[in-house]
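Below are structures written as structure tokens.
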Structure I
Amino acid sequence: MRNLVVFECPSNLGLKRMSYAKEPGVKKFPVLLNQLGFYTAIGSTKTIHIKAPKHSMEIDPITNIRNARSIINYSLLQADVIGKQISEDTFLLILGVIVAY
């Protein structure tokens, strides 16, 4: 049987802050899934949380994307951490989002 490893990569990078919140709430999604028993229900054998850089409202003047440099760095970190877990007997479930608009 294959091991099921869940990667939590929640990120608000690239999202616009709404007037009613300090920052968007996408980063709370993995915690909610865990509280609802999703990880247990799917038989997760390991959970790895990859913390995102701090969200900011700064827009990159060249790309016109919020947190452009942080998105790049976070993506590289994810690739490194996730890459180390790849094996024939492991199934990887990656929960995360980076939206840029």
Structure II
Amino acid sequence: MRIQFHPVNFEAEPKRLAIIEKKLSRLEKFNDRIVETDVYLKVNNKPRNDKTVEVRIRVSGNTLVASRDAETFEKATDLVYDVLKRMLREEKSKKHS
């Protein structure tokens, strides 16, 4: 699975990107038809939960999108991971039905 990062209006640390990539690469075990993944990292002007992670996954003809806000990018990634895991399982079960 190819993962591309798109930090919006800031320079993301390579260490942080590596942690996020490691977490998201585990999504392949839920659906082996993932073609490409784009990860958008944003800093919002909110007093709390000011980090947003949005992930767009292209799966054999469809695009799955999930976005979550949290205090850190790592926490937001964990939340997005859980949503995408469920979405990928549903997508896979639709294909096999």
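From I, II, which structure was distance in nm of label points 7 Å out along Cα→Cβ at positions 2 and 34 = 1.5 calculated on? Comparing all candidates, it corresponds to II. Computing distance in nm of label points 7 Å out along Cα→Cβ at positions 66 and 82 across structures I, II gives 1.0 for structure II.
Across the set I, II, Cα Rg over 2.2 N^0.38 Å reaches its highest value in structure I.
Source structure of the calculated read-out (helix-only ellipticity at 222 nm (-39500 (n - 2.57) for each DSSP H run of 4 or more, over all residues; to 500), -12500) within I, II: II.
Source structure of the calculated read-out (relative contact order in percent (Cα under 8 Å, 6 or more apart), 26) within I, II: II.
Every number in this text was worked out from the coordinates using simple rules, so none of it is lab data. Predicted model, so just to flag it, every value in this text is computed and none were measured. Cβ atoms are built from the backbone, for glycine too; each structure is taken alone.
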